[in-house]
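Each structure below is given as structure tokens.
Where a number appears in this text, it was derived from the coordinates with a stated rule and is not lab data. These numbers come from a predicted model, not from an experiment. Cβ atoms are built from the backbone, for glycine too; each structure is taken alone.
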Structure I
Amino acid sequence: MSEHFTLTAVKARAPSLLRLEFADGQRFELDVAPLIRRYRALFPLADPAVFATAALGEGGGSVVWSRDGDLELAADNLRARAVEAAGGYSHEFIWNWMARHHLTLDAAAEAIGVSRRMLAYYRSGKKPLPRTVALACRDWEAGGRRAA
């Protein structure tokens, strides 16, 4: 797992806030209340006693809760949510944009005027997605252009 998706520390703060630290040095605070409300499987995390048991999953790839070990959120998804909550664009933005329009990496890079390599970095999360690139994707989309 890449260091930008590997958790090195997690701390639960009431009522639904996670303090996350990643191997690349990035730190985030993420309120997971919207996830808890949205997904039935996560409803038990609404209990402060359960939420307080947050711990690192195996290899730092997730956050787990002790309720029978069946509650877990992946580190890459948590990072994406945290980046978006902070007003940025996560690697998932590129994945979703490309999938919506059935774009290959080459076609997507050409559509927004970036190199294939840089787009691959953004899509993998190895490099943060600049707002200018996200806006180029939105502009392309708004212009009604679609992949052949």
Structure II
Amino acid sequence: MERTFLMLKPDTVQRGLIGKIIGRLERRGLKLVAMKFIWMDRALAERHYGEHVGKPFYEDLVAFITSGPVVPMVWEGKNIVEVTRAIMGQTNPVESDVGTIRDDFAMDLSMNIIHGSDSRESAKREIANFFTKDEIVNYTRVDECWVYPR
């Protein structure tokens, strides 16, 4: 199984959508293996969005992600990066396919509900930014044999 990093952004928390989004991921058959509820400080935000330093939207991005609590998570499943990117929808909600998280819950590029790693390499880096190895739980869900046939 592979792992990826997802984070529910401040707009998700403020709008009371945490359970709805986690429920969608679980219903798809993905497994939650780590989760926190934090208020990200600027240093962590800068580390998380380091690849965007110098871009015109960088300061607004950091200001938004530090404006309220967030829910960083680690999810597990086969082809997890591709599956979660498809479930989330396009970064710009206007371009998202019908039925994706961003299509259903977001209206604006700057407040687009959820962050997800865009590659396995990014997932490893982002997971390490938010979680220690001891904070990630290894377990078997009872429905795994029905989600992933052997």
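Structure above, values below:
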read-out: Relative contact order in percent (Cα under 8 Å, 6 or more apart) from the coordinates reads 35; which among I, II; value: II
read-out: Value -0.21, -0.40, -0.77, calculated as log10 I(q)/I(0) by the Debye sum over Cα atoms at q = 0.08, 0.11, 0.15 Å⁻¹, assigned to which of I, II; value: II
read-out: Top of I, II by mean projected area of the Cα convex hull in nm², for residues 19-82 alone, largest first; value: II
read-out: Structures I, II, by mean count of other Cβ atoms within 10 Å over residues 91-98: label with the highest value; value: I
